[in-house]
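The following blocks contain the structures, represented as structure tokens.
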Structure P
Amino acid sequence: MLRIITLNLNGIRSAWRKGLLSWIVAQNADIICVQELKAQSADLSDEMEAPDGFHAYYHCAAKKGYSGVGVWCRRQPDRVIDSLGSAEFDLEGRYLRADFGKLTVISLYQPSGSSSEQRQQAKFRFMAFIYPHLRELASSQREVVVCGDWNIAHQEIDLKNWRSNRKNSGFLPEERAWLSRLLDEAGWHDVYRQLYPTSGEQAYTWWSNRGQAWAKNVGWRLDYQLATPGIAKQARSAAVFKEQRFSDHAPLTIDYEFDLPYA
């Protein structure tokens, strides 16, 4: 069994203070993908650089206190790639790939466009840039799982207030259509939705810090594991953990009936 967890940390140092490591160790996960480190290499403690029982790899943003992704894994990868070949987005630390035999696991942090029109246009540029890459990966004869904060709620079931958010970043028609293309044309599978096609409020992974969004469960499903067909078919269960909060996102755990290849 292969257990993969994805979580947007909204700051690795903040999540660490809230007990992230002890929770992760207790999950018996094989691979953990994290996003939004909000830290640079010099900010990481020795424990963050070598979490108990894991190999840790990070792609930090050039800008302080911003973005960044990481992968923790019990088995050392055969190869780690931290570049997409985009000067703009590589500097923002939005992609980290780890290969294990014929399995690839990627931690991805898609830009948010909610803060300004400028950032929305950056999000559209990222989507346009990464789509061919994801399409190529899907046809690469590898088994691939792309974990991350996609900053898109795909369907109406994926957020509480969908009617009032139809013109807002994260639920724009163009964003939703792009994600549909990934699933319908590029060959990816939304693993959680595949397992639980009618799951609504229990599937949310992000809540605004405004108002009482968390208390009232006014959430969005923004964090996905997208997988190639072979490994997607081997997914057996998925869960969003909400009993303890490490950030404004919740961890998404998926178990696959798949043996992690060992060197």
Structure Q
Amino acid sequence: MGDQCRRTATISPDTEPVPPLSWRAIPIGTASVGIDLAEDPKRTGIAHLRDEGTKVVVENVGVGADDDAIVTAIMTSRKTGVDVPFGWPRPFVELVEAHRTAALPPPPSTGPEWRREVLFRATDLEVKRRVGKTPLSVAADKIAYPAIRWAGIAARLREQGVPVTPDGHGVACEVYPGAALVAWQLADLKHKGTKGTEGRSVLVEQLSARLPWLDWAGHKDACVDDDNALDAVIAAVVARDVDRGRAVPPPPELADLAAEEGWIWLPEGS
């Protein structure tokens, strides 16, 4: 790979998103890709990992990925981890449809327990049970904005014949970097935004110690500078774990729900 494939792209808010970092120069089907999907392409992180002997090299890291860049990266990947909900809670979808048709039966109470059943997916509750973190509700929080963007990207991928399923058994899987850090028994540090620089610096060093085979290839500073870049790298590592059978799949009793709502893949932690 030349320098063009190794450079880091950090795009300022006033800069138009650019195509991915020489993705087509990477052999199809060999990449572990991570995407930290934001509603705004300018804040969307993307990373590519390449297996090289006993090392896994951070080949590319960029912030500023538009839909074309994401589709290209996923289509050329072996497995892609995307930090975004892949679906909505079945009870929420049913409630909206019943409300639309005036067929919603009145609940015994509209209190917190009823709302919890409506607003959180089975995978959200399973993540909380496993690692103690509650994902944002895609039905009631701003995470819905990038989730809607993902729905459109997934439609483009399916149109191209790329297998994309909510439960992550296709080429792309849903991941949650914050929960992955807990599964790896790393500190759950605040690392978002400009105030999270110190936390990102600590996390990068902790990841280096926890994953000694990960070769940052000069991209550490980019991940300390931007949480979207760091989360993209974490998402790519989890995608690699999923591909290698080292992540937690939907249990049989939740398989049907996962096929509709999505499934957050957590690394086994070992």
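Where a number appears in this text, it was derived from the coordinates with a stated rule and is not lab data. For clarity, every value in this text was computed on a predicted model and none was experimentally measured.
I have 41, 17, 15 for Cα extents along the principal axes in Å, for residues 134-181 alone, calculated from one of the structures P, Q. Which structure is it? Here the read-out was taken from P. When relative contact order in percent (Cα under 8 Å, 6 or more apart) is calculated for each of structures P, Q, structure Q comes out greatest. Computing helix-only ellipticity at 222 nm (-39500 (n - 2.57) for each DSSP H run of 4 or more, over all residues; to 500) across structures P, Q gives -12000 for structure Q. To test your reading of the models, identify which of P, Q gives 18.9 for Kirkwood radius over Cα pairs in Å when calculated. This value belongs to structure Q.
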